[in-house]
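In structure tokens below, several structures.
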Structure 1
Amino acid sequence: MDHSRAPVLEALADFRRRGDIVYGPPGHKQGRGVDPRVLEILGPGVFESDVLLLNGLDDRRESGGILQQAQELMADAVGAEQAFFSTCGSSLSVKTAMLAVAGPGEKLLISRNAHKSVISAVIVNGTMPVWVHPQFDERLHLAHPPQPQDVEEQLRANPDAKGMLLITPTDWGTCADVRAVAEVCHRYDVPLIVDEAWGAHLPFHDRLPAWGMHADADLVVTSVHKMGAAVEQSSVFHLQYDRIDPTVLKQREDLLGTTSASSLVYASLDGWRRQMSEHGPELMARALTRAGRIRGRVAELDGLGLMGREVLGPSGAFDLDPLAITVEVRELGITGMQAAEWLREHHRVDVGSADVCRFNARITHADDDDTEARLMDALGRLISDAPRMGEAPPVRLPRPGALELETAVLPRDAFFAAAETVPADKAAGRISAELVTPYPPGVPVLAPGEVITDEVVDYLRSSVAAGTLIPDAADASLETLRVVAR
């Protein structure tokens, strides 16, 4: 295939060159009606490029096949049989992927370290989740992806399960043994879905962890905006083999997705694929070199702990993305949230995930000497300023296994059941009717249908006191919890 082509971008350039005037959406008519104050910040190019596919980039019959060509090029670039673009982010893509495998009332194995979008999909889709619990690292207070034997144990116990959803890499960069999990799933003749939101870069260098398509997964969902160079909400389904019908996948996507897909997302996906097809290995090699240098420098800083390959092993992770720089701060006497807030306020350095123990900074091919220097300077000053930040309230971290809660009611049934609000200190033994999710990274501690325990309540409430954000609970302070009514 000719990867110098970018069909969506070419169609967009043709549209702008022709000077078409559209008498349908979007109503701003390529920026003509946009408030100049908005244009001053966003720029006119955003609106000039905001064009519908139908009767815009393509005709009403889509006879130009513009999107189809772009998707075929994407599939070829990453070694998939088929690829489908999504403009609603991987939060929606993963819901679609799950629904393509397991419908209402059907069982699906799911790694319990899943993002809240996965738990939401269980509720929306009416799926019966069979939780596969991750490997809990007590020293780091961190969940690594589940092991292949954990998946096999649940498939053996649930022969009617329709498939498995695996989350890898995690927000902290640890990775599962995708190939071994795929072998287990295929031995039971069920598909493996991989939520590889953090893995869009993986196909483009052999020093990175295994890419799901190369490791025999059936369906992989990526968020290209996370580690690639596409705009927010840019997501792609990658499909191979015959365990998931592409027609079913497309129809499920039509069911959940938007009918007003963004040309900005399509164009940036198309352009990123071209960039990586032409220069991916070189760009990734440069990013790996930079990340290696940053890792070496962080490891020399007193008071900071760098998560490295010591977390790999039989009871840990299978692999680690070296571009995910996860930094422990407990030795400084502060939390990861304090560190993240201080870095932003004092150095305009915005990191990714942060929790009680650590924060994470992702290196991509977009980093340069300036971004590297800014990060390292800020980390050095973080160490010297940490004693002046004040001691954060203590967080009562749960023991291993305490987060493996009993599911007493299907998540969908609990979410839509009659509910009542109770004081949090009276909630133990009750069934949660809501998601309760420390964010980021966005993995729910409580899912609807799970039995609440005192230990989990203590952990959540002490986390809130220490600065954790809980955006989805009805009461963000967690003074009260929403539970299934008796």
Structure 2
Amino acid sequence: MSFANNLKLLLSTQNVLIYILNSEEERLEYNINLMIQQNIKKSIYCWNFIDGYYNNPNCLNLALRNPLEAIEFIEQLNFPKSTIFLLKDFHVFINDISIIRKIKNVSRFLKQVNSSIIISASEIQVPMLLKDLVTILDFPLPNDNEINIELHRLFKVMNIDYSVYSEYFYELILAYRGFSIEKIRMSIAKLLSSNLSISSLIKNILYEKRQLIEQNNILEFYVVDNSFENVGGLILLKNWLNKRSKAFSKQAKDYGLMSPKGVLLVGIQGTGKSLVAKAISGQWKLPLLKLDIGKIFAGIVGKSEERMRDMIRIVERSSPCILWVDEIDKCFTRLNNYTDSGTTSRVLGTLLTWLSEKDKPIFVIATANQVLSLPAELLRKGRFDEIFFLDLPSLEEREKIFKIHLMKFRPLSWVKYDIKSLSRLTDQFSGAEIEQAIIEAMYNAFYEKREFSTQDIINVISEFVPLAFTDQVNISAIQKWAVSGKIRMAS
């Protein structure tokens, strides 16, 4: 149900205290006024701390800098018809006991006259004494249609030829998802005045989006240019992902395709799980938001669940995008669910519900090393489209990994290295360990003031003890579970 329909339903069914979480009070007030004019026969009074009541000539400046008087005014008003009272930033005052009592007193009267108080707030601050009276709504950021209308209006105001950008207009709309109308106005005015190319324009928008997202200190925003060419091997996983590379396009939407939910990548450390997440972002040309799951958990009771809801809200506002949940096994294990007073269970429950029910174009990539310790409900079909196991690379895959890294470090002379010999010597090495062996060889040669050679890499390999030997028991258990047929192989 849309926000407007939801609010209209609440106002028509005697919900006397509606709490709207939003960051755009000007746009919220405009939408409420528009809804009143078009759909419901109600009058509206608006209040803020500095101006008091300001939109009605009969009560100008009443209750100025006095939130208690703002509620008393409602009680004293002679109601000619159903009325809405929009109180801005009232969450700052709502925990005062005198205001709580006054709201509870006036609520009975509001029901009789079919009127409501709407509190416009930037964060949730609802006292326990009012929780049974309050209904919380989240005012969404502009949708594609609103962004489209605003961009056309701005182009017209700034006398800019729309036809120059018409081919890329849908990309502009996608880039501005997650922005408020005011942020769009400031951004587009600044960027268009700079006469940037369309690619530079979108790149700058993404940079601004990164700043907005990282203000919350929950998510990191990545702009990557990796592709599947940077990933050695994993042919089956790449083929599966390639088939979904256009799943978030307008053509896919017109075709009737459902957006893919995501993928869980499990396996041995250093086998490329994080690299795949970055490569998908670059290949699909979608922004990558990384969640450090540890940042969700806080010491205050209820705060962890609130942070998870905040994370979900930010990601949905930024869609279409890719959400990368790195090392999900470090927080969500069978053991934690019974040792932290239920916080982990509640946070996991919020995440699982969202994974199953989300309808926004968000592709979730979760990575895990210790898959056998993950809760069974996280592995159930429906949370992710598929679960892939990334094993240690085969001989052929190791050759590709060596080639990728040597081309990166020595793009003009990589062919002089004996890749086949190096690949044979690195049986049971992960991709990360192969890269580290090359880097170590480079350090050794640099110290001796010469170019590194195949022999330098061989010398490092001869002294290198890979994880497959130091953690043999756990790795063997994961490999045995993977080949049992309970999971798809990435290669």
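Since every read-out is calculated from the coordinates, none of them should be taken as a lab result. On a predicted model such as this, the values are computed, not experimentally measured, just so you know. Cβ atoms are built from the backbone, for glycine too; each structure is taken alone.
A compact table of results
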quantity: Comparison of 1, 2 by Rg/Rh (Cα atoms, Kirkwood Rh) - largest value held by; calculated: 2
quantity: Computed 18.2 for mean count of other Cβ atoms within 10 Å over residues 41-48 - originating structure among 1, 2; calculated: 2
quantity: Of the structures 1, 2, the one that 31, 21, 17 was derived from, the read-out being semi-axes √(5λ) of the Cα gyration tensor in Å, for residues 169-368 alone; calculated: 1
quantity: Of the structures 1, 2, the one that 1.37 was derived from, the read-out being Cα Rg over 2.2 N^0.38 Å, for residues 353-472 alone; calculated: 1
quantity: Read-out helix-only ellipticity at 222 nm (-39500 (n - 2.57) for each DSSP H run of 4 or more, over all residues; to 500), computed value -14000, structure in 1, 2; calculated: 2
quantity: Source structure (of 1, 2) for distance in nm of label points 7 Å out along Cα→Cβ at positions 145 and 425, computed value 6.5; calculated: 2
